[in-house]
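Listed after this line are the structures, all set down as structure tokens.
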Structure P
Amino acid sequence: MAVNVGERLRQIVGDEAVLDRAEDMDGYLHDWFKRFTGKAHAVVLPHTTEQVAAIMKFAADHKIVVVPQGGNTGMMGAATPDDNGNTIMLSLRRMNKIREIDQTNMSMTVEAGCILQDLQNAAEAENLYFPLNLAAKGSCTIGGNLGTNAGGLNVVRYGNTRQLTLGLEVVLMGGKVLNMLSGLRKDNTGYDLRDLFIGAEGTLGVITAATMKLFPLPVARSTAFAEMRDVAAAVELLHRLQAASGGCVEAFELIPADILHVLFEYFPNIQQPLATRGAMNVLMEIASTNPMSGVEDQQGQAPLRQIMEDCLATAFEDGLVIDATIAANEAQRTALWDVRETAPESHKRVGAVARSDISLPQSALAPFYAEMVEKIRNIDPTVRICGYGHLGDGNLHFNLVSHPDHKDAFAEKTPILYEALYSTLAKYNGSISAEHGIGQLKRDQLKTVKSPEILETMLAIKQALDPENLMNPGKIL
């Protein structure tokens with residue numbers, strides 16, 4: 001007798017926490033870009049770890065696939081089911097409690113469904129700082145951030161999500177709960193299971209809670225937007241600003257002209273940072289926890305702003321910087337960040353985009369970029385080259401955006417563009433995924449960049465923890 005999945009799930013979590021009508025499930029069954037769409041028996045929204053464990057036991061007993069999902073803002077289709085229908089969509093959105101903020105230990109224990117911006121606000125209310133910062137912070141969840149080992153804007157100073165994590169609570173297929181919610185910063189007791197689950201995209205278990213690091217709250221910032229001579233000049237400016245500020249660079253974002261052209265097509269009301277749209281630009285920010293860093297002296301100049309001004313002035317004299325502006329207040333700072341944080345949405349509205357999420361050694365960024373521009377221009381001179389992002393840690397979102405009048409031709413050339421990108425990336429020893437993960441989109445590409453020995457080891461781990469392949473199958477491997 002076939003089991004009634006929806007009814008059994010209601011017995012575990014209650015009627016209101018199970019969705020099994022097509023119209024109610026729709027938003028959970030496709031990714032943010034609507035590139036992938038799947039089917040499921042039901043969507044279940046548990047409130048507690050115990051409920052998650054019961055769901056996982058039920059799924060294992062009846063050999064039903066489980067696909068965990070957070071805010072569903074991922075780029076690679078990792079939180080979208082396949083189309084065979086034998087799936088329970090496990091949404092963690094209702095598990096959104098902040099269990100504890102430990103001011104003395106400078107840590108917070110939170111459930112996986114917590115919205116990233118809510119974590120930031122809760123920490124700030126305690127005069128503390130959670131530095132993970134993404135454009136999707138108002139909708140992405142910390143569970144999704146952990147699942148992909150998200151990076152974001154502040155990696156250059158604070159590291160990826162993995163570096164911000166002290167402990168995890170994980171539920172395995174079958175219902176076993178691993179409580180690793182330690183606030184310890186050093187714990188050398190055997191295999192590091194915490195790091196195993198971070199970045200695993202829900203293929204090994206369901207992260208239900210985490211203990212995250214907190215930091216002193218920055219109280220002074222200086223933010224600038226500068227037109228650069230080229231990518232090499234931008235890398236040089238990064239190193240100079242790091243040295244001048246004593247390692248206080250929080251963000252350093254590369255923004256080519258094509259980013260601005262696409263952005264202002266769809267968001268014409270966003271303020272243009274400089275009078276002209278330079279071929280290559282950077283958005284940079286330094287920050288300090290010292291209140292005096294933002295206090296003006298008798299000449300009306302704050303120390304942090306002085307550092308920024310002096311660094312830019314020297315770079316201008318040396319021919320690295322062509323033009324620049326420094327935010328004089330919070331409104332101007334917000335306007336500068338609007339340029340960067342709205343860029344992904346403008347690409348979504350274009351529709352025809354070859355997206356990528358790559359990383360390179362800083363020493364390879366300039367030659368890689370120059371070589372890619374030449375190759376792309378030879379393939380299709382109408383493509384807008386939007387290689388932008390986190391220059392501070394070598395992570396670029398090297399997106400190639402179709403011209404509005406050439407979308408059909410762009411679609412035909414997309415495989416050739418990707419081939420050029422990945423072959424050039426391999427030449428410079430780069431990575432095909434810096435922070436978005438592998439999911440479905442890059443699964444086949446992963447096989448070409450990882451050695452058979454590494455892939456076999458990854459598969460052995462997967463089989464050990466999920467021998468029936470019920471945990472988010474078809475992702476990564």
Structure Q
Amino acid sequence: MKKIVSLVLAALMLLGCCSALAESPEGYPEVVEGIDFGGASVWIADYWTGSRDRKADPTEEEALQYEYRDWINKTYNVDVYQMQDGDWGSNATQMSNFVTAPDGTYRIYIIEPGSVMNLVNTNLVAPMSDKYTDLSKEKWNAAEKQFMTIGGKVYGLYPGATEPRGLLYFNKRVLQEAQIDYETEIYDAQKNGTWTWAKFEEMLKKLTRDTDNDGVNDIYGILGSRDDMCMLAVFGNGGTFFDFDADGKLQPTMNSDATISALNWVKDTWAAYGMPTPEGANWDWYKDAWKQGKVGFYMYQAYGGFNDNSEMADMEDEWGAVAFPLPTEGTGFLTVASDNIALIPACYDEETVAKLTLIYDLWTNETPGVDTEDGWIGNKYNYTDERAVDETYAMLREPEHSAINYTLYLGTNNDVLGNPLLWQLDNGSVAELIDANMEAWKALCDKFNAIER
């Protein structure tokens with residue numbers, strides 16, 4: 001009898017241990033029962049992580065992250081790691097090759113935004129599954145989720161806030177020499193909603209001048225990416241290049257008054273105040289011209305100034321940054337949502353897709369016990385002033401400031417809009433350029449709309 005009682009107690013203790021193992025530590029996600037990868041690996045393949053090795057002497061936050069990821073691996077009997085498969089220009093091809101000839105391993109790919117839709121449109125991407133994962137959670141970037149939702153299916157996800165793209169940088173010294181107070185006339189204008197095209201033009205006019213009276217301008221108002229300026233001017237003016245009609249079909253919409261008037265404004269403004277390309281210059285000549293202090297404003301991507309080891313890290317003059325101005329007063333400043341998107345290869349059954357969706361959700365959670373609210377700031381204060389970080393960059397990370405560019409459903413901006421329109425603004429009427437290319441854009445939309453999903 002004692003032996004039987006002992007066996008029963010032992011069994012109860014074992015059941016208690018199993019139950020305890022199934023419970024999540026405080027702050028951890030709830031365990032989804034019944035998922036076991038059998039010790040297999042799940043490779044989250046990006047294009048920038050050189051090694052899966054952990055630091056020998058991690059910070060407290062890193063150590064907590066390691067503990068959390070060990071818990072994922074132990075709970076689901078899996079080995080999850082993130083490491084590159086190819087670089088920025090090739091990891092989309094790596095994913096395509098994998099789907100075409102899968103080797104039985106588990107993979108999730110993180111793809112740069114310009115290559116995402118080509119994979120989706122060629123049926124190489126499995127829609128994300130909501131079987132074990134709440135796809136409506138706030139962590140999933142709303143703008144990118146909307147962009148990646150086609151026919152009611154979510155083909156990719158991006159966790160967290162938007163990384164701002166096109167920004168308007170300004171050279172503090174050059175502005176001060178033109179008697180422009182950037183604190184009150186630019187930063188305060190952005191803050192109180194009076195940062196407009198008209199105010200911007202006034203400054204460009206002051207900046208563009210001949211300082212040595214030789215008949216040639218030495219300082220110009222604007223330089224950088226006119227394409228980015230076109231995009232933000234169009235979206236800020238309420239225009240679009242492509243959008244969905246009432247029947248859910250993608251259509252070209254750049255023939256609207258809002259888009260045409262915005263492109264005309266960019267064309268005229270750049271012609272009046274933009275620094276001309278020097279004869280025989282390389283394509284990227286404008287980067288050095290900006291750093292040498294030859295212009296007041298610089299239209300460029302956020303990573304060019306705010307990221308570690310960025311192109312502007314060695315710039316001698318101090319710079320600030322604001323959102324691109326709006327046509328009229330308001331605070332609806334915009335950036336274009338263009339983030340790296342996680343995709344699941346279309347070579348797995350539905351249950352595997354569901355399990356991989358869960359793994360990506362778990363992997364991208366904020367580390368339990370770590371305050372990550374200001375983690376996005378990183379070293380940004382090392383490169384510019386607090387207002388550029390706390391007011392401009394912080395604002396544009398929020399979802400309400402993200403414009404969605406449906407051009408990317410059809411290809412890159414360069415391929416779809418570059419040669420036909422954006423690069424030809426100086427060679428004809430905007431309306432005539434649009435009319436001349438409308439049938440080609442309609443054909444691209446027809447092809448997209450005809451894809452069976």
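No lab work stands behind these numbers, since they all come straight from the coordinates. It should be emphasised that the depicted structure is a prediction, and the values quoted were computed from it without experimental measurement. Cβ atoms are built from the backbone, for glycine too; each structure is taken alone.
Just a few scattered comments:
- Structures P, Q were shown, and FRET efficiency 1/(1 + (r/R0)^6) of positions 242 and 402 (r between Cβ atoms, R0 = 25 Å, to 0.05) at 0.90 was computed from Q.
- Top of P, Q by mean count of other Cβ atoms within 10 Å over residues 226-233, largest first: Q
- Structures P, Q were shown, and mean count of other Cβ atoms within 10 Å over residues 26-33 at 17.5 was computed from P.
- Set P, Q, criterion volume of the Cα convex hull per residue in Å³, for residues 74-201 alone: the highest-scoring structure is Q.
- When log10 I(q)/I(0) by the Debye sum over Cα atoms at q = 0.07, 0.09, 0.11, 0.12 Å⁻¹ is computed for each of P, Q, the one that comes out at -0.44, -0.69, -0.97, -1.12 is Q.
- Value 15.4, calculated as mean count of other Cβ atoms within 10 Å over residues 82-89, assigned to which of P, Q: Q
- In this comparison of P, Q, the computed figure 18.4 for mean count of other Cβ atoms within 10 Å over residues 58-65 is attributed to P.
- Origin of the derived value 23 (relative contact order in percent (Cα under 8 Å, 6 or more apart); candidates P, Q): Q
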